[in-house]
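K.L.:
Right after this note come the structures.
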Structure I
């Protein structure tokens, strides 16, 4: 299993500790997966290829919740969504991170799938 932050994105964030400016993505896009996306974020892609833009709220207590996104009138056949990945573009672009859903969701033609992402930054000093 290799869910988590991508190596490239991790290095960009860590470079802040060296005084190197971090350029945040202009927008973040969510992609669906039927299994672990792996280290490049491209494995086990859902038949539904449309990425949905998510907007994260202000962080609180080390977490940030994104806007909910929906795929209405599912038309990609039947499958079970187990993971998501985040990207900096609606197509192509750079893989930022991935995660497993808290509960897998089976979808079939005509269904609506709603996803809300919460990003959490490790353990905070108390």
Structure II
């Protein structure tokens, strides 16, 4: 599917482009149930892309098993992620957004492996995968 320019997309256009589940996560800032995502156990070499706009977000070499129930990465690709304070659900967290289209991806926490110490906890519904051969 040819992706549209995210800078010109209205929410109605996003609804047409995305499945209801994808829209819930990416545009309504929802969360898929833990341990249900299609990408949880994929540790192949490749790039992880924003499902909404196709921007490259993570390298497969940075994915690790965190046992948290969502795909986890220790680093993002430079300048591909925006972070924003999230005070929803009675907590203070750091939301992770696609820099290109501002879609919600998940959250980042300071309990990841060295050297970054970060755990980007990302919804499978927010990601597409492009395998490297």
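Quick note: the coordinates plus some simple rules give every number you see, no bench work behind them. Everything numeric in this text was worked out from a predicted model, so none of it was measured. Cβ atoms are built from the backbone, for glycine too; each structure is taken alone.
K.L.:
In terms of distance in nm of label points 7 Å out along Cα→Cβ at positions 26 and 42, which of structures I, II is highest?
P.N.:
Ranking I, II on distance in nm of label points 7 Å out along Cα→Cβ at positions 26 and 42, first place is I.
K.L.:
Of the structures labelled I, II, which one yields 1.05 when Rg/Rh (Cα atoms, Kirkwood Rh), for residues 18-81 alone is computed from its coordinates?
P.N.:
Computed on structure I.
K.L.:
Continuing with the same structure: Given 12, 42, 34, 10, 2, 0 as the derived value for P(r) over Cα pairs in 10 Å bins from 0, in percent, which of the supplied structures I, II does it correspond to?
P.N.:
I
K.L.:
Can you spot which of I, II the value 3.5 was calculated from, given it is distance in nm of label points 7 Å out along Cα→Cβ at positions 74 and 90?
P.N.:
Details: I: 2.3; II: 3.5.
Clearly, the read-out refers to II.
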